[in-house]
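Each reported figure results from applying straightforward, stated rules to the coordinates on display, with no laboratory input. These numbers come from a predicted model, not from an experiment. Cβ atoms are built from the backbone, for glycine too; each structure is taken alone.
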Structure I
Amino acid sequence: MIASITDRIYTNKSKNDTLLLYAALFVIALVYLSTLSVNHSEAEDSLYYLMDISRGSLADQVHPNHILYNLINFLFLNFWKLLGYEGGPELPVKLVNIIGSLFSLLLVYLLATGLRFHIILRYFCVFAIAFSCGFWWYSVECETYILPIVFVLLCLRQLMQIQIEFFRPANHLLLAVFYAIAILFHQQHALLGVPIIISYFLIFYFHRDKITPKVFFSRIILYILVCSLLVLVSYFIVALLVKRLTTYDQIANWAQGWMNKRPIKLGYWSIGSTVLGSIGFLRTFIGGHFLFSFESFSNFLQKNLPSFMLKEEIFLVRDLNLFQSISLSLASLCIVLALIWIIINISKARFLTRSMSCETDSDRLRFFITLLLLYLLTYSLFNIWWEPQNVEHWISIVPASVLVFALFTNRIIHKLEIKVGIIIIAICLFFVNLIGSILPQTKQYNDYWYVFNSWFIENCNAKDVVLSGSGVISDGYVKYYSEAKVISIFPDPDDRPIEKKFQEFLHYQKPERILFSSTVYSPPEEYRQKFDIDYSAANGFFQRSRTYLTLLHCDSWQEIYLYNKDR
C-alpha cells in the first residue's frame, strides 16, 4: 500500500513537471511569435536564403555550407502552399526555426534533469538560453544557426548514453547519424568531431577494466565510418545529381563553400582577435544594442573601428530614450554582479564532493563537464580564428555555456542568495534583450538597409537593373523586396570589374530601366576601410557614363540616376 501511494505521488509529480515544462515552452513560443524579426541587417544572409527558398530551383536549395537548411525550408514552404498558403516565405521559415529552438530547449531540460539539477536551475537553463540575445534573435530570423543545435544536443545526450552503455552498437550508430545531420545543417559542426573523439578515448581510459581494445576500436570505427559515409555520400549525391558537377575538382571547390571564397590564412589568433571574440561571446548573451543609443559611446566606436559597419546598430536603437538606455545599462550591471557573486560562491565550494549520491553520478558529471569544456574550447578557438566578433558563430555554444555554469552552481543552489541571484539573472536577461535588442528589430523603420534602399524597394520591379556600391547586404534588400537585378562594384568570384559585368549583362538581358546609385562612385566609408578594392575603376566607369545619366531621385542616403543611352 505504501509503495502504491509512493508510486502515485511520483507519477503525479512527474505529470506536474511535464505540464510545467510544456507551459514554459508554450510561453517561450508565444514570446518568439510576438517578436518575429523584420530587420535583416544583423542576419545579413537571410534575404539570400529567402530568395533561394521562394524563387530558386532545387539546385539553389543545397548551399555547400548547410545542405539541409534551405532544402528543409523549401519543402516546408511548398507544403504550406499545398494547404493554400499564399503569403511570402518569411513566416514559414521563421516557424521552422522556432520549432528547432523549442526542441533544443526541451533537450536542454532533459539533460539538466538527467544530471539531477535543482528545478530552479533546470528552468534557468531553459530561459537563459531562450532569451539570450543571439539565440532569441536567430530563433525568430531566417538563418541557419538554430536548427543544427538540436542535433548537437542530441550528440551530447547520446555520448552520455554511450558512457553508460558502451557495448551497444546502436548507441554509436545513433551518435553518427546525429553528428552527420548536424554537419549537413551547418559545416561549422564538423568541429564537434574533436570533443567526440576525445570523449571516446576518455571513456575507454576510465573504463579500461571493462572495455577491451577490440571492443573500443570496433565501436569508434563504426561511428567514424557511418558518419563519414552519411556526410560524403550526401555531398556526392547533391553534387552529381542536383548541382550537376562532373569532376572531382568541381565537387571539392563547391563543397568548401565560403572557405573556398575566403582562402585560409594563419595568423587570425592574436590579442586583438581574442578581445573581439570575447565581445562576440558576451553579445551572444547580452545584445547590448541599447549602448549605441549613447551618442558618446557610438561616436567613440565609429572613430576607433572605422572598418565596422556600426550604422546598422546605431540606427536600430535611435528611438531609445535616455531613461530606457540607463535602465538597461543598470539591468546589465545587475546580471554581471549576480554572476560574479555566484562565481565567488562556487569558488568557495568544491564542485564534486563526497556527498554525491553515488559514484556513478560523480563519474557521469565529470564526464559531462569534461565533454562540455572540450566542446567550448574547440568552438571558441575556431571562432576566435575565423570571425571572432560575429555573434552568429557563438550561438552554437550558448547551451553548453549555460549548462557548464549550471553544473557548477548546482552544488550551492540550496543557498537562498544563489536562488535569488539565478532568478535576477534570468529576469534581467529577458528585459535587457527584449527592450534593448529584440523589440527594435520588429519594426521596419529601424532597419537601416531597408530605409537606405526604400526608393528602390518602392519603385523598382523585376524588369529593372540597379548598379550599386553599397555592399552585399544592401544588394540583398533590393533583390528581395523589389526583385530587381543588382550589379555590384564589388568583385565577383571571377574578379570581373563592374563595367565588364554591366556590358555582359546587357548582352544577355534587356532591362526596362537601368538605375545607377551614387554609391557606385562613393561607397560607404566603412567598406573603403574594410575591403582592399580598387574603387577607381568603378568611379571611372561612373564618370564615363555621366553623359547618359539623368538624376531621378535624391535623398539623404543616395542619389539615383536613370541611364538613358540607346541600347
Structure II
Amino acid sequence: MKNKVQLDWQIISLIFLIIVFFFVYSFLAIYQLPKNINDNLIFNSPDETANYYFAYTFAKQSELQFKDSANQIADDLAAPRSMRVINNNTVPATFIGFPLIAGTLAKIFTLKVIPFVLIIFACLAIFFFYLLIKEIFNKQIAFISALLLLIAPAWWYYATKSLMPNVLFVALLIISMYLFIKAIKSAKIPFYLLFGFFIGLALMVRTSEITWLLPLFIILLVIYRKKINWANLALSFIVCLLSFAPVFYFNFQNYQSIFSFGYAVDLELQGKDIITQSLNIFEKIFLPFGFQPRTALINFYNYTLKMFPVWSIISLLGFLIAGFFILLKKDKKRILYLALFLLISGYLVIYYGSWSFHDNPDPQAITIGNSYVRYWLPVYVFILPLIGYSLFKFLKKSKLAVTFVTAVLFIVLGYFSFQQVYFGQDEGIYLVYNNLKSYEQIQSQVSAKIEDNAIIVADIMDKVFFPRRSVIFRLNKDYDYQRVYQLIAAGYPVYYFYFTRHDALLAEFNERYFFQHQLEVQPSIVDFKEQSLYPIRILNSEF
C-alpha cells in the first residue's frame, strides 16, 4: 500500500507539472490567441508560416495548395520561402504531415486549435515517456526522466515554437514506442493497431526519419520475434499504411508523384553542390548530404557542450555511469536500450552534422533556433533516462535523498533551460516575442499604404507580409526582373522591402540591378528603423 500511495503521488505530481507546462509552452500561442481568428498570424520563421497557412487551408478547403493569380504572369516567382509553385499551384516545400494533422483537428474543433496541436501532443508525450521508461527501467527512473524532459531546453524551445513539427514527430514516436512494447508484452490487438496508427502519423510528420526508424524496428522485430503476434503485426502495418495514405494522395496532387516531397535540396556542403556530388545508392538513401565525420563532430560539440554546457556535462556523466552499471549487470533489456541509443545517435550526428545549416543571417552564430537542435531532438530526449538511471543508482537506498536531489536538479536545470530558451542569443523566445510585436506593426503600416493586389519583394521578411499580400523572396536572375516588369505592366503594383538607403545608395542600387531591365526603384513611401518600402516602376512609364 505504501508503494501504491507513492506511485499515485508521483503520477499526480507529474500530471500537475504537465498541466503547468502546457501553459508555459503556450506562451507564444496564447500571445497570438486574440489574432487567431483568420489566416493572418505572423510567425518568426518561414516553416512556421507555411505549416500554419496550409493547416488553415486544409481545415477550410481540404486542400494543401492554392493559386496566386500573380503566378499566371510571374510563373513560379510569387511565393514565400517554404512554399513552391508547381503547375501554377502554390504547395508546401516542407513535409505535409503537420498541416494534415493540425488541419484535421481544426476541422473537428476550431481553427484556433492549430497553434496548440503540437503543445497538446508535447504534453501527452511527457506522460507516455514516463510509461515507456517505466517499462524499460523502473518507476523512479521513469519519473525522473519525465521531469527532465519537461525542462529539457530543446524540447521546451520547440514546444513553444509550436508550428515547427519536430517535437510533434518525437512525441508521436514516444507514444508509438510505448504501444509497441505493450503490444509485444500483452499480444492484444488494440495495442498493435494503435502502434501502427501512431507510427504512421510520426512518419507523416517527418518522413525522412524512416532511414533510421525502419532499421530500428527491424532490429526489434528480430530480437523479439518469438514474442510477436505476427498476424496482429501485419494488421498494424496495414493501419500504418492507412494512416500514412493521405501523404501519398496529397503528394500526387501537389507534386504529381506519391513519392515526391516539397523539399528542394539546394544547400551547400563544405563548398560543394550536393546535387552534383557522385553518391552511390546507399549514400543517396542513408547519407544524402555526404559523410563528413569531422564536420559532424564539430557541429555536435557546438550544439551540446558549447550551447548547453550544464546539461551536456550531466548527460555525459549519466551516460558513462549508466553505461558502466548496465554493462556490469548484463541486463539485456537495458543493454539493448543503450546500444540502440548509441547507434541512432551516432547516425543522426553524422546524417545531420555533415550538413551545413545557415538558419541565422550570421552563419557563425550558434543558437538554439538552429536546425541542428531540432534535428537532434531524439538524441537530447533519449539520453535523459541514463541520467535518471545514474541518479537512482547512487541514491536508491534513500527515498528522501532521491526526492531531494531530483527536486534540486529539476530547479537548477530548469533555471538554466529557462535562461537558454527565453534569453538565448538571437533566437530566444523573449526576442521572438518582441520580433512578432515589431512585425505586426510593420505589416499593419505597410498594408495600409499599398494596394490589395500589391506584390512585395520581401527577402527574409516574406514571413511578415504573407498571406496578407503576395510576396517574392528574392530577385536572383535576369529572368526574375523580367517577370517583375511583366507583373507591373499587367497592373500588379510591385514593391521592394529592403534596408533603408539614402539617395546615393538608391541610385547605385538602381544602376547596378534595375535600370538594365527598364525598371526603377523609387524613393521610399514607408520607413522603419532599418528598413523601408520602395515602389518599383517601369522606366518612362505611367505604371
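Brief remarks follow.
- In this comparison of I, II, the computed figure 79, 45, 39 for Cα extents along the principal axes in Å, for residues 244-515 alone is attributed to II.
- Look at percent of Cα pairs over 41 Å apart for each of I, II: the largest one is in I.
- Read-out Cα extents along the principal axes in Å, for residues 172-219 alone, computed value 38, 17, 11, structure in I, II: I
- If distance in nm of label points 7 Å out along Cα→Cβ at positions 20 and 380 is computed and equals 3.2, the structure in I, II: I
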